[in-house]
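Next up, some structures in structure tokens.
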Structure 1
Amino acid sequence: MTQTADTPPGAPRGNFLDEVKSAVTPRAALLVIGVLALQLLFITSYVGALHDPKPRNVPFGITAPLPAISQQAVTQLGKLPGSPLDARTVSDAKAARQKVMNRDLDGALIINPAGTTDTLLVASGGGTVLAASLDRLVSTLELGQQRTVRTVDVAPASSEDFDGLSAFYLVVGWSVGGYLCASILAISSGARPSNPHRAAIRLGALALMSIVGGIGGAVIIGPILGALPGSVWALWGLGALVTFAVGAATLALQGLFGIVGIGLAILIIVIGGNPSAGGAFPYPMLPPFWNAIGPSLPPGAGTWVARSIAYFQGNAVTGPLLVLSGWAVGGVVITMAAAEFRVRRRQPAPAPAEA
């Protein structure tokens, strides 16, 4: 059928196959295939990471008045099937408590050979599921006849922080804000900024949104809901950094790959980062792949710092903050460099000099 001025828009122009080809362009088909791939990866990542949590090589301390007793306990724990604990000796009870608070250990057992009660130190602020798992695991050990174990939570999670998940959901919210802000900037005016000035404007808008979102999240989860203790100012700074890091990384991916960069950001942050963040199950309870990538991605680094601020007096945050800063700085550099490259590529080549 020939298209004329009298033919209404959308009228059939051929057979059904022609209509399909017209309605679903090759570019749209590729994007749909990409969405299907993300869907299947989402299922694989979340189910793969979370379907069978179990402690694996949990950093665990043993201390006793006599080194021989400590070493005997370390040897016994090392023989447990599945290697749930990575046990090592600690000099004394004070050092064991400090190492748990510094997040060097997830738990510690203080053996008292002079009595019949030993003490297990846990920190539910770092993950209530892991603390409960250590309690169950140590209670089943044959430490000797008629011996009992008393559990002491040195960094307890707030009663308003069910399963210690508030920090994780807070960081997920900040991350969502970061990549959605970058995505909206792309959708509204083109995935790739046309020049460095526009790239800088996008980064500036993202920075402003990060500051506002950071304080908003910190106030909501702290003073308003009471779900997470800790400094509101520290959480504000963390929120601004998480949001900007994720957003800048998304802008960088868009600058390199166009609209596909949004899908890549979802792949990294949502599909890879969220299930490996140590939120529902802390790192030692995740399978090896997710355990390995989690600390290097913004959701994992952010969740670790948020819990440290809330429950561990701000200890052990240098590494994760460097991770987040690396994503932020790398995102800025790549975004600006990609915009500059686009400008130079559009410039006409200089005319050859006349002889």
Structure 2
Amino acid sequence: MTVLGLESSCDDTAAAVLRRHGDGRVEILAEAVMGQNSAHAPFGGVVPEIAARAHAERMDALAEGVLKDAGLKPSDLDAVAATAGPGLIGGVMAALMTAKGIAMGADIPLVAVNHLEGHALSPRLTHELAFPYLLLLVSGGHTQLVIVEGVGQMTRLGSTIDDAAGEAFDKTAKVMGLGFPGGPAVERFAQDAKDPKRFALPLMLARDKSCNFSFAGLKTAARRHWDSLEAPSDQDRADLAAAMQSAIARHLAQRAGRAMEIFKGRFADLEGPLPLVAAGGVAANTAVREALQTEARAHGFEMIAPPLKYCTDNAAMIALAGVERLALGQTDGLDAAARPRWPLDQDAAAQDPASGSGRKGPKA
């Protein structure tokens, strides 16, 4: 089966053509991503209106381009898949409306994909990864631990009660004037640190026994350290960036360790090193990966992460989620709605719908 995937949930416009062979092997026939960093850099963060306009201007040509690169026409596809949420609603609509037009014009099925499920399945682009596995989804908008038992079969063990990890990276970078995007900027400055332990930052939720996360206090503590410096130097920036990066990595690893013990208890019959999958943009951070690898080994797990280009937003993961759903006969009508919020685990969301709040409102 061959599927075109489209993604536009934040500030990356992406398209990809993916083919799933009869033996289950997947092949990416063509892919393209267009970022918007230069457009958002003057504002220190993503501006939804600018992002939506750029997606609307680029998506048609990008989809046409990957089809041409793959040597295909829309009528050669078995389906078209697009992110239908969660994300910035104006951006989400760009991919979804383009996909609806292609589906209608070529008379092929539409698959409306949950962006988070795309991340959850993304390691299967490059690894022969069987269900079930434990997922740490960690990005600019989401931080959660999820048991993935199959396509659409996911159970949330914990999530952020305030900010996401990527949000903490971005806002700290903005306070310190490190540039945009914030996560890579913090990692870049941290490499020049001489004393990563110079600034003391707290271990969040130290007495809490759940698998939930909290990053707002870390962000506040880092800002207080920064404000206490009379004339901050580049060395101050480097040391504080290293301290913040280490604290975030430590918190992620500690909570993941708790989730690994829960996973082992639920799937005691599984043999060999159990899989801990790290996906999402923050999973591209080297310090985070190293901390998770160390914690995984301590609990008898193997840490698996997609290649760096598939950690950040991309269309190959959306095409993969689309082809997986298509294989199960799960398609959507042309009335599929764009959704700003769309939790992976519907049951957990119903029981605890607001796992955090802030300027952007409750996080799914």
Structure 3
Amino acid sequence: MKRYLIIFAAFIISTIFSTTIGQAAAVPVTYHIAFQDQLLDFSDIKVINQDTKVPLEEIAADLDIPFEIEKGITYIRKNGIEISYNEKSQLTAKDAVVLEWSPIVKVDGKLFISVEYIVSEIGYKLKKFQKQNTQRIYKEDWAHMTHANFEIYLDKLLNKKQPSTIKSKANVYITFDDGPNKFTAINNSILKKYKAKATFFFLGKHMKKNASIINSVVKDGHYIGTHSMTHDKNKVYLSSKSFINEMIEGANLVKKMTGEDAKLVRTPYGSKPHITTAMKEELVNNGFKLWDWDVDSNDWKYTDKEANKIVQNVQVGVEKAYKSGDKDIIILLHDRSQTTKALPEIIEWIQKEGYTLKTYEPDHHIVQNFLRDNTL
């Protein structure tokens, strides 16, 4: 009997020890996606049934893939094809023909798309590097490293230590007016890719139909202020009462939809010359702060093909502000197509030049208004 007890005890100990070792050895796998010669930074990568999927909004921003949501259906239209995802049926279709599998899925409220599927559909190729758990998106006729050289580069990149912190030249605040809309979603994805923060001034008339976009902006750590309800100059500036009602209603809507206070406002077309003394007093009495800008990108003037002019305006404006001694530089942009085209280059330049991108912090308010009023 004693012999059997010893054998049984040894079996239990062996089982526990083996299980513990197995658990300790289970190291989470980190997956990577590259485009040409660069690693892409996704907030999440999932492997579902041995198929790698990434957030649709984020890869759309990286690969310049237009998409839009209409009545619960997400559409991707590029190179003459249309891919759609029906949220109700959870089915994906190509050119209105339902597919037998699901390249697009919804996980925790976010749409994910198969990397292999979208890459092949829009005309790219895919190379897998098993050792580095990396998939590389590329085009043969675009200049890029050979796969052998890229694998060497990938090893160095993934093993490289984080660089030491460099002292910032100045704080830069990217701000977007006129959202929320489909370009807000893309701009937010681009900001996430670069680990950058921004401030959004939303119009009340657009907010109710874009709740999911608003929630994504808040979730990713950006501040939302109000840009009035209507942006109608004749309504907003009709009287001090109509003016403050537009601001209060906009701020209340932000609070209702996000739970966050929106005490920072940007008035349509800027504060000067539209805001009267009475309007200014209404802002102060209702606890609002006001932001105009240091750098006007003039992005509204340009087309998608002229996005480089937006980049140049920002670069010239930021450098001018910095040389004048400004340590908190506010840039005016809009949630528009041409701005979305320019945004990656703007962010890359700001970060490369040693500036720090920040969102508005209510506890550390910076006075920036054309009225030169320190109470705002």
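From 1, 2, 3, which structure was mean count of other Cβ atoms within 10 Å over residues 329-336 = 24.2 calculated on?
3
Could you figure out which one of 1, 2, 3 the value -13500 for helix-only ellipticity at 222 nm (-39500 (n - 2.57) for each DSSP H run of 4 or more, over all residues; to 500) was computed from?
2
When mean projected area of the Cα convex hull in nm² is compared over structures 1, 2, 3, which one is greatest?
1
Bear in mind these aren't lab numbers, they're just calculated from the coordinates by the rules spelled out. As the structure is a computational prediction, the values presented were derived from the model and not from experiment. Cβ atoms are built from the backbone, for glycine too; each structure is taken alone.
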